[in-house]
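Rule-based calculations on the coordinates, nothing more; no lab input. Only a predicted model underlies this, so the values are computations on that prediction, with no experimental measurement involved. Cβ atoms are built from the backbone, for glycine too; each structure is taken alone.
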Structure P
Amino acid sequence: MKSTGEELTIGELAARFGLATHVLRHWETVGLLHPRRAAGDRRRYTPADLVRIAVILISKDAGFTLPQIRELLTTDNPMDHPHLRRRHVAALEQRIERARAAKELIEHALSCPLPFDECPHARERIEARMRPSGGGPVVNPLEPIG
């Protein structure tokens, strides 16, 4: 069925963004979208809905969750929520640091001629993982106790 005027059907809108229609229905269920209803309770999407979907997709690309996006969209300007954006930046910085550490470990493993469990760098990481949460001494599970 072809849309009339500037409004789009759910299928047309989904195709325009490369989404499945069930994604748009889910976003409506969680409060991200509020399409107009036409005869027969059919959803109709306006140009404003297209902008909103683009903002949702950009927010998802930035790593925001759907509840966070819903909070961002509670005002006309998603930039009105600096507290949420600051928290998200801090979380991203932590993820970036973990990714850098993982990359460093893998690059070292690729360049080290020793088996992983004999490499001093790897041993240091292994022992750090075995350290009790209270910060006590590392217990070697291979050495007898006593």
Structure Q
Amino acid sequence: METKFTRKLNDLDAALSNFHDALTLEPSLFPELVADNIKSGQIQKFEFTVELLWKTVQIFLFEVDGVDVITPKSVAKEFVEAGYCDYELYELLIRAINDRNQLSHIYRQEMAESIWRRLPEYVRLAEQITSVMRSKIKPARVAGEVDEG
């Protein structure tokens, strides 16, 4: 039976793959208008992925540790306090959350450009956190499954 966490993790995997693929486009190779649209799309994929990332971590913490937190930053704090990541990864997650919040509330070209330059780092962040969560979840056993080993 698929859990809420595994559904969310699968959604995160798809979003992360899409975000990663979007970053393979190099905007400087295109005319300015097209480059601007490519960057905007990459930033939008970042926003969506970070939103899905913290919500997936939230469900992970609840299903694995029984920790019930509701805000993105409290989710990040509990993730590090539970020993799932080091402080450096925690700080990067907080920065990603802050960047996502800034993009959602205030839009300035210079700020967006600054955040855009950090997108490859945020892909790696999401990949690391996803990997950690995946490694802590035991695969669900199917009824009647026989171990061959």
Structure R
Amino acid sequence: MPRKLKNFLLIFAGTLSLILGTIGIVLPLLPTTPFLLLSAYCYVRSSERLYYWLIHHKVFGIYIYSYITYRAIDIKTKIGAITLLWGTLTLSIFIMQILYVTILLFIVGIGVTTHLLILKTLSKEEMTKRRVHSLSYENKKSLV
């Protein structure tokens, strides 16, 4: 596959994923974090400029950077994610009332909760401080 076509497809997939992740902020059925991480994955392989824009974004950047670099999130995000997860799963189980769906949702809930609990917990201030000390796009670009 030609490099330009590959880059175009990765940028397209990353942008689509970013849009879905953004919608997921207000629509609990769409998982925000996996879509944002997929965007970062696509951008880092296709466009250095878009990748650095994403990890330095004022809303998403700190979370993506901290997850990718330190495998960490802040306690407020961890508690909020687990609460929203189980609230949504409980509502889904209550509405569906199908045994195999209930079992599947429960297994997914345990898996996601376990993953979130295993992640390191950093304070938001510590995450911001660590990110500020990373190389900015301009500094990194000048080193290349």
Seminar exercise, completed: Calculated from one of P, Q, R, relative contact order in percent (Cα under 8 Å, 6 or more apart) reads 12, and the structure in question is P
Exercise. Thinking of P, Q, R, which structure, once FRET efficiency 1/(1 + (r/R0)^6) of positions 7 and 127 (r between Cβ atoms, R0 = 35 Å, to 0.05) is computed, gives back 0.05?
Worked result: P
Exercise. One of P, Q, R was used to compute helix-only ellipticity at 222 nm (-39500 (n - 2.57) for each DSSP H run of 4 or more, over all residues; to 500), and the answer was -23500. Which one was it?
Worked result: Q
